[in-house]
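Below you'll find the structures, each written out as structure tokens.
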Structure 1
Amino acid sequence: GAAIPSKACAGRGPVNCEMSSDGTIISWGKNDSGQLGDGTTTAGQSPVPIENPTPYVKPFELADLKGTWYAHTLDLGATAARTRWNYTKWKFDGSGNATCLEYSNSNGDHSCEGHSVGGWSVSNTGIVTLTGGEESINGLLSLDKSLGVLTMNDGRGTVVGLGILTKTSTIPFSNADMKGTWYIHSLAVGSARWFRVKVSLDELGNTTCLEYMDSDGTNICPFVTDPGWALAADGVVTNSNRSTLHGIMSKDKQTMVMTLDDDGDPNAYDLWVMVKMTGTVFSTVDLEGTWNSHGLVSADSPNWQGWNYSKHSFDGAGNSVWLEANDSSGDHTSSNHSGWSVAADGVVTLAGQPSLHGIMSDDKQIMATTMNDGLGGYDMRIWIKMQ
């Protein structure tokens with residue numbers, strides 16, 4: 001029958017791919033990246049039917065960084081002055097150079113001097129690295145190439161950190177985009193702790209606390225309502241009652257990332273990750289695949305604190321096997337786990353780890369989790385699913 005367009009052919013690049021009137025997918029042409037969907041990288045000279053076509057995902061490349069990004073970061077320093085939050089607005093060219101457009105930190109430094117950085121690279125699997133300069137960075141881009149998570153050393157042995165990259169968008173934003181139910185997962189450095197809070201946010205910028213828990217076991221909401229939230233047209237998030245709060249909303253309007261001085265402790269600095277609950281139905285099967293996590297453990301001396309990274313393979317029954325691991329102390333081991341669970345509302349838990357709580361994003365590609373590490377530390381991780 002006559003060939004018609006097919007969603008199964010979308011994104012496959014310079015190949016011929018069509019669906020016949022009887023529903024058969026046929027493809028031919030270039031296949032160097034497996035875009036024909038036949039499980040090989042051999043070019044096809046004539047149309048052949050493809051059974052159960054393999055989804056084609058374009059490999060990552062350095063050009064995926066091109067554009068303007070915000071990086072919101074928590075630093076653990078050897079001194080109090082180096083333990084802080086900071087955010088940087090970078091403009092990336094297509095060659096691995098990032099020019100600082102805006103910078104601020106909790107010490108009151110607002111100068112871009114020294115914060116333009118070259119030498120970035122992106123592997124075909126989305127691994128982001130920065131080496132050869134003052135900082136050493138390792139991270140991963142999300143599948144939609146609009147968010148990334150990074151762990152870093154400053155090269156002098158004085159600072160380790162966790163950062164989240166969010167790409168800016170030309171899509172206009174407004175306060176109405178904040179309306180809904182959100183989970184906030186937060187980690188504080190300086191005075192170590194985590195908290196999570198489920199809030200309802202209206203279009204006037206008022207939040208209502210629905211559920212709360214922190215690393216001390218407190219489960220009583222610290223506020224009833226919290227006004228003052230605002231979302232600018234460029235996606236920047238502020239709060240009139242928290243002068244230090246600065247954040248950015250993702251282009252899909254499902255995630256917000258922000259840094260700020262802690263509300264209750266002048267020596268604590270926070271990184272918040274907010275994930276919107278949209279009514280999408282989740283299950284443990286959504287974990288199936290390979291995930292990278294980048295995290296930070298904040299602790300009060302003398303407990304260990306630093307960044308951690310791990311790569312895990314999950315099956316659909318809640319079991320994970322670690323494939324790679326590293327942390328800022330040089331430990332390259334992790335643990336296998338059983339008992340992972342994802343509830344219908346996207347809440348993530350782990351049997352045997354009662355303090356672990358997380359939330360999965362609407363597209364099922366990102367998770368944020370917090371927990372006590374059992375050694376006096378407080379652990380926050382951002383998980384990104386790999387292609």
Structure 2
Amino acid sequence: MKFFKILLFCLIPVLINAQMIDQNFLITSGIDAGVDKGDSLNRAGFIVDVPAAYPGKIYFRIFDADLGDSFDNPGQKSETRYLVFGQGSIDRNVFSINDSIDVNKALVNLVLDADKYYDNRWRTIGSLTTVQGQKLGDRVLFQLLVDGISGSGRNHYQLFISADDKRNEKIDGAEIYSPALALRLASNVKMATQISFTIPDDCDTIVIYNFDADLVRSPNIIKFETNFRTSIKVPQSSDGGLEVKKIVVLNEEQGRKASLVIEDNAATNNIQVWITDNKGQILFLDYPPRLALKNHLPLPKFKVIPLAECNSLILDATESSDADGDELIFKWYFAGGEFEEGIRIVHDFKKPGNHPVKLLVIDNSIFVANTARLTQTVIVNDPPNAVIEGTIKAAPYQTILFDGSKSFD
């Protein structure tokens with residue numbers, strides 16, 4: 001059931017106006033806004049990554065792109081500028097409004113203040129083809145920059161890269177990622193926002209920065225999670241303040257997805273997040289952040305049922321449970337690299353002895369931390385040794401006594 005709820009929340013920006021449900025919005029603040037307005041950079045940057053084989057047009061669509069009435073804090077004399085760069089003009093090191101760019105190389109250049117055409121609706125701000133992008137192997141890249149070029153206003157908006165000009169239609173294989181995300185969080189204590197990213201293969205430490213989370217106004221819970229660890233607390237920043245948290249990466253987490261999960265947002269609140277490795281290299285964040293009901297890990301449990309064949313046993317995980325009612329996947333791992341899948345399996349251990357068995361129970365939520373692990377030692381007994389004593393030869397109808405008392409185990 002929760003899968004359909006998650007799907008609904010993911011599709012709402014595609015199906016209806018965002019005003020019909022409280023959800024996460026991006027923020028770009030004007031250069032005259034105070035540091036307590038949720039955006040210390042005055043610029044949001046996005047890399048749009050599309051398969052080179054994609055044959056159609058790429059539509060850059062923004063919900064509520066103007067700095068007007070519906071969702072924004074317009075401020076005084078405020079303008080937002082949208083720039084899209086392609087072939088030969090992408091700079092992944094651009095981070096804040098202070099980083100220089102060549103506006104003349106932009107394929108799209110749109111400046112908006114209050115504009116009813118763009119207010120409270122999805123609009124296309126530009127359409128491009130893969131020929132205009134930066135080729136990288138079998139991918140094509142574009143860079144979108146959203147700048148608060150003037151005023152004290154805060155622009156709240158959403159982004160979608162579409163295969164259609166009039167509606168949000170996903171391009172298969174397309175990805176969006178950002179060096180930093182400034183968000184106006186959904187006000188719903190039942191929901192959690194997940195910001196996911198990939199830990200590089202050679203990264204041994206990550207550094208998490210969170211800015212202007214306003215601990216007093218909305219005491220959120222911020223957690224670092226991976227598929228191997230959950231609920232590592234990240235200190236929440238104050239109003240206009242910055243908190244920094246270093247986390248040592250486990251070997252098994254390298255090269256895999258990780259996430260920040262923000263829960264218990266009870267008031268309309270902002271937060272800006274960016275993450276680096278220990279050398280200061282930015283780790284790009286996946287967009288969009290995912291909004292879903294809070295998730296609880298499954299509770300794994302299994303029992304062992306013996307069979308007549310001595311080395312084979314039934315492994316039964318039917319008593320495992322999930323508090324959210326999610327559908328579950330069961331994966332079993334054995335010494336020597338053997339692997340089986342299913343809630344109830346028969347496994348041949350091939351020989352007696354103590355055998356470690358690891359059970360992974362995985363829920364179908366959108367969260368990176370969706371797996372619970374249980375390792376138990378399964379004991380396979382040696383079969384008993386039968387010893388029979390008795391008369392070897394006998395006459396017909398003679399009664400013979402067989403003695404098995406010297407059998408042993």
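The greatest value of mean count of other Cβ atoms within 10 Å over residues 118-125 among structures 1, 2 is that of 2.
A value of 4.5 was computed for distance in nm of label points 7 Å out along Cα→Cβ at positions 46 and 278; which of 1, 2 is the source structure? Answer for the origin of the read-out: 1. Please state which of the structures 1, 2 yields 15, 48, 30, 7 when P(r) over Cα pairs in 10 Å bins from 0, in percent, for residues 174-269 alone is computed from it. Label of the source structure: 2. Here distance in nm of label points 7 Å out along Cα→Cβ at positions 254 and 318 was calculated and came to 2.3; which of the structures 1, 2 was it taken from? Traced to structure 1.
Going by relative contact order in percent (Cα under 8 Å, 6 or more apart), which of structures 1, 2 comes out largest? Can you show the working numbers first?
On the way: 1: 12; 2: 17.
Sorting by relative contact order in percent (Cα under 8 Å, 6 or more apart) in descending order puts 2 first.
Given a value of 0.99 for Rg/Rh (Cα atoms, Kirkwood Rh), point me to the structure among 1, 2 it was derived from. Among 1, 2, the structure yielding 0.99 for Rg/Rh (Cα atoms, Kirkwood Rh) is 1.
Every read-out reported here was derived from the displayed coordinates using simple, explicitly stated rules and does not represent laboratory data. The model shown is predicted, which means the values in this text are computed figures rather than measured ones. Cβ atoms are built from the backbone, for glycine too; each structure is taken alone.
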